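The structures come next, written out as structure tokens.
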Structure 1
Amino acid sequence: MKLNQAIAVIQTIKEDSRKRRTEIYHLLQKPELFDGLSRTYEPSEEEGFVYPAESKVLQFKAEDLLKQYEQAAKDLFDFAATQDFANTQAKADVVINGTAILKDVPVTYLLFLEKQIEDIRALVAKLPILDTSEEWHLDQQQDCWASSPKRTTKTKQILKPVVLYEATDKHPAQVKESSEQVPEGIWKSVKFSGALSRSRVNQLKERLDTLERAVIFAREQANAIEVEKKSVSDAIFSYLFAP
């Protein structure tokens, strides 16, 4: 038997064993099923009335249920032992582009790595990405991305007199104040960002995909080893349920 074959059937065995053992648990919660009765009546006088006998059939014996429990658990105990003992021997290299970045990795750790890769993938999916509407360059002094400078004019409002009617010898000049926006200076704006470029995020995603494929391949290799089927249940239950 190969390890991957044992892994393929262990879930079915677990579920079948769980159902059968649950049935036994439920029976044990009904103590009346373990009680029987035989009741007969003998009159004191020979001619006395004879009452009908009473009986209750004994339906289950606790020792029989122990045997049933053992049968329900045997395959589970043996296949779990086969899998776990083999897992200590099942190892493979994690190879990327022909180079083994990890050597002789146990299959249990490969399974752990697969889960961690999924967690990292969720992290990468949340990374902030630089706004593509801006032009960015690395600012060595700030040690982050900086946008190209943008200049905008700062204006201010001034009031200036506007002559509506010139003065005459009969009337004074009519003047009113009018507001006007005039340049006051120049704003120079530079944005800074700690986000990542889209190419960097895509690179991280590609590396995650490559590592995940390598780990899965290594796990399949490790699980392809031949395993010795273990039989531990006899030793366990012959001790536990011995008379």
Structure 2
Amino acid sequence: MTIYRKLKGAEGPGAALLNELFGPLTFEERLQELYRFFTPEEVLFTSSFGTKSAFLLHLISRIKPCQKVHFIDTGFHFQETLAYKEQLRQAFGLNIVDIRPEPAQHEVCRREKLWSSDPGLCCTVSKVLPLEPLKARHKVWISGLMAHQTAFRSGLRIFEQKGDILKFHPLIDMDEGEFLFYTSCHQLPTHPLEALGFGSIGCEHCTARGEGRNGRWQGTGKTECGLHLG
């Protein structure tokens, strides 16, 4: 009996039940089953086009090629990230939608260099606020977070209810070895800055060389941009 048939007729299965049922599935099976509950129009999928992005983008392109991929263009990305986005668009046939911050607020960020004086506020203006209207129009949000990346992410489950939207982390229990095996087998393109020692890549002003996420917001005590926090 498939998950869909097991829950058919249920009124809005909650995160706890979905976690129980999706837990034994593979990463690919989890994505396939998701689309038995939700249409692509109800699914919000975001990607930063960072060092770990190609894995989930490749899976989505195989399972649901019509799925829109939303990219938050903060205006502060590395040129290499923008070039990588275009490379993956062509390689996987992605339907990418660029999301940008409100122009006046973005200008304040740029003029005041908020990434230096208040990086939390900079992330809120550049990333968090532009996504809010989109979240309100979708039922479930796919994210490629993995538990081994940070202490915060280690406490996440496959499904998390975050306000009015259901967060879906199909890769949350993937370890580094599984990730490397998949990317090698499918010969997935790597971010051009990865070879230069960047383990995690965000905006140019707040990203330095470093293993894992050690190069993000160095010296600030900040580990997350705020998109995925409760």
Structure 3
Amino acid sequence: MKAMILAAGKGTRLRPVTDIMPKALVEINGVTLLERAVQKLQHADIDEIVINVHHFADQIEHFLSRHDLGVRIHVSDEREGLLDTGGAVKKARSYLEGEDPFFVCNVDVISNINLLDMLYLFQMSPAMAVLAVRKRESTRQLCFDEYQHLVGWKNRETGELKGKDGLHYAFSGIQLLHPGVFEYMPPQERFSLIDLYLDMARQQIILAYDHTDGEWMDVGTPERLKKAIALFKS
């Protein structure tokens, strides 16, 4: 199976650390976030991964040239401009398309989520995408109906609602996609995966995978990075 790690972001929330390096190469007790993401995917039998690069792209390419991560690695170059999550996947289409579903995950997310369980849920449903979600505090919430099908998106601070309201979950930055999603992508180069899912949900099933009972951490800020360092000390 294949996967994509979204690693092109500027990591502005993680400054000043990311003033000198990409977020993907930030270490937690000697292991980079990129390595942790690759290892997580390997446990789900992923053997081919594409990584998008932009911020300090040369550093990531240099790191990959000097480290064998145990899987086939491709680099999707976004030096000319960030494409957002959807545009990033669209640009990497040649690496990802085929008959099998593929994972897409954020490089700054650490969790004990069972990716094989996600895959099983995908295989047992007619969904075009399965989104890892959980009950947690977040301004932006995805809305699902009683069947765990995506129906909308809501900003709890402003009250803005796209689509319909429903059961609220926060997105975990991990998703499993049917290769058919490429046929639903808009013509523009830059767009969000969440916006794509909301558009697709009018015609297709976008399914929730609730992992509220598991561990999950976004290490995109200095405070959360310190917490992760303490958590993974042993």
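A value of -15000 was computed for helix-only ellipticity at 222 nm (-39500 (n - 2.57) for each DSSP H run of 4 or more, over all residues; to 500); which of 1, 2, 3 is the source structure?
The structure behind it is 1.
Here mean count of other Cβ atoms within 10 Å over residues 123-130 has been calculated and equals 12.0, so which of 1, 2, 3 was it run on? Don't skip to the end; give the middle numbers.
Numbers: 1: 12.0; 2: 20.1; 3: 17.1.
Structure 1 accounts for this read-out.
Tell me which structure, out of 1, 2, 3, gives 26, 38, 27, 9, 0 once P(r) over Cα pairs in 10 Å bins from 0, in percent, for residues 91-130 alone is calculated.
1
Each reported figure results from applying straightforward, stated rules to the coordinates on display, with no laboratory input. No experiment lies behind these values; they were computed from the predicted model shown. Cβ atoms are built from the backbone, for glycine too; each structure is taken alone.
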